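**Student:** Take a look at the structures below.
What follows draws every value from the coordinates through simple rules; no lab data is involved. Bear in mind the structure is a predicted one, so any value in this text is a computation, not a measurement. Cβ atoms are built from the backbone, for glycine too; each structure is taken alone.
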Structure I
Amino acid sequence: MTQTQLYLISPLDVGGEFPAKLERALAAGARRHGDLVTAFQFRVKDIDQHEAARLAAPLQAICAAHDVAFIVNDSVALAKRLKADGVHLGQDDGSPKDARAQLGREAQIGVTCHASRHMAMEAGEAGADYVAFGAFFPSSTKDKGDAERPTPELLSWWTQLFEIPCVAIGGITPENCKPLVEAGADFLAVSHAVWGGDEVAAIEAFAKVMRG
């Protein structure tokens, strides 16, 4: 079984001190276990593409230096403009097939599937490289409080039947992630648990649970 890896999701504010925080987090992941952090999602809202590209540039360079995939949230157009490693699509952001046509064969395309086995299977059939289930716990980035919550069993079911990797997302912390790791999640997508405090300590804490 492959080891679970971390998939970092940016806070909405990625200016100011954030590039330094990202550098420290990725360096900590590399120090602990070379492959602990495998991807970073650039997630900004309500800014134009020009400004998004300006903010993305230093972050993209840091990810490249650490061999971490740089994934753009929601926008195929922005992913294409940045020559990003991939795009993460919500259910309303278009199909993996269309994204693939625009971004090429090498692009990593992920799809949000909430707690739905059906959505995940459809995403896989449409060519997604990974599917994301969540929110597993209350989360500031996933604000649909009334949405159905998946359980770790969903991850176990998926990993037993399908080759496509699965990502667990939503309110994941070092304290609550163990059942998700044990259920076979390929990736844990985390945001506030890392950026909300000391990012190096947070990476260390995740590493302790995920790698022992």
Structure II
Amino acid sequence: MLAGIAGFVDTATFVALHGVFAAHVTGNFVLVGASLVLGTGGVLAKLLTFPVFLIGVAATRIVARRWDAPVKPLLTIQAVLLAAFWIGLVLLGPFADPDDPGLILVAALAVLGMAVQNATMRIAFPTATPTTMMTGNTTGIMMDLADWMTGRLVPDGAARLRRVGQVLLGFAAGCALGAAVLTFIGPIGLVVPVLALAFMIARRA
């Protein structure tokens, strides 16, 4: 579910906010270089994702110390941030100018939401498969597949392969759903990740 949320939000911000990544923030550096060369604009919004992400992770770490069981409150904070992102995009978008201050604000809210998710995974589920960083997951699953094909898969490799595969499928499904929602429903449909988090919070309760 969290992987699907990350894929959904990353696709939504990339499509609706002129190529801003909310979950894979390091990808924004590549896009900054392309924007500078091509003169397409949006450099400030992409550059700001990195410090916003760092602040979000640090703040999550500090705030999480208030609770013995931080998962539910951290998911609630993420849901509030993504709800603010959704409302901001509906009220202020669409953005014709990639340097629009409203776009920068909305992008920052999405990045903060993903920062909370990244930090929550490290704080509450330190041994779990990352739900936002797919490059490492893809590398791991291909190495395990290579070991499986050559008969050298370690005993716990099959379970790891299954876990990572579920996360990759979840992220890919989230990306597809995000693109479909924006195409056929529009920004109002970006309430989906908020509803997904509300469902997770209710289950956690």
Structure III
Amino acid sequence: MLDGITWFRQSSVRIKRDGIELHVDPWGVTEASESDYILITHPHYDNFSEDDIARARGPNTVVVAPASMRKQLEQVDHLLRPGDMIQLAGVDILAVPAYNISKRFHPPENEWLGYVFTLGDITYYHAGDTDLLESMSEIRCDVAFLPCEGHYTMGPEDAARAAEACEARLVIPVHWGGPVGSREDAEKVKALFPGEVEVLDPGMPS
């Protein structure tokens, strides 16, 4: 399940599987490519880097983003709200909620997103920047990318609970090692979640 996964930094993930390349929130991308799909979760600088999007984008790249980002994206193929689902060539994509409950960095009214998507026989859940949500119990996935730094997003304890809620077979902690959050937070997810957890090094393919 780790095959083809690269975590660059914060929430930036690239997956290469079954001849498809998909980026979520490209930031700190180390080489130019022509991705098949780019999924944007929300417009914060560490999730919406126009320079990195350009590095990962080719003439046929399909870009997916929250509907609330309509004015910020001149060229976008699909604008989604939580609960929307689209079926594209080689990938099915479900938009899911991503927001804070007791802090205001990611308010629910903005309808920013996480994504559940399937490539080949693997279903991935990228939670976006979020707290632990009841709706996560409705998600089923093989691989979950979960934030864990505890200031702007949920911390390691809730990340472990989120992993249990969505019944992830493999968890990859993300959104650590930046302005807040450390490898210790990611390792704590590994200690708390009884299933498999892989703590990746930034920019290194698995």
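**Student:** Supply the structure label, taken from I, II, III, corresponding to relative contact order in percent (Cα under 8 Å, 6 or more apart) with the calculated value 21.
**Tutor:** I
**Student:** As an exercise: mean count of other Cβ atoms within 10 Å over residues 106-113, calculated from one structure in I, II, III, equals 27.2. Which structure is it?
**Tutor:** Values: I: 22.0; II: 27.2; III: 18.1.
Derived from the structure labelled II.
**Student:** Something else about it: Name the one structure among I, II, III that semi-axes √(5λ) of the Cα gyration tensor in Å, for residues 10-89 alone of 18, 16, 11 was derived from.
**Tutor:** For semi-axes √(5λ) of the Cα gyration tensor in Å, for residues 10-89 alone, the value 18, 16, 11 is produced by structure III.
**Student:** Sticking with this structure for a sec: Have a look at I, II, III and say which one yields -12000 for helix-only ellipticity at 222 nm (-39500 (n - 2.57) for each DSSP H run of 4 or more, over all residues; to 500), as calculated.
**Tutor:** Considering all the candidates, the number was obtained from I.
**Student:** Same structure again: On distance in nm of label points 7 Å out along Cα→Cβ at positions 18 and 34, which of the structures labelled I, II, III is highest?
**Tutor:** Ranking I, II, III on distance in nm of label points 7 Å out along Cα→Cβ at positions 18 and 34, first place is I.
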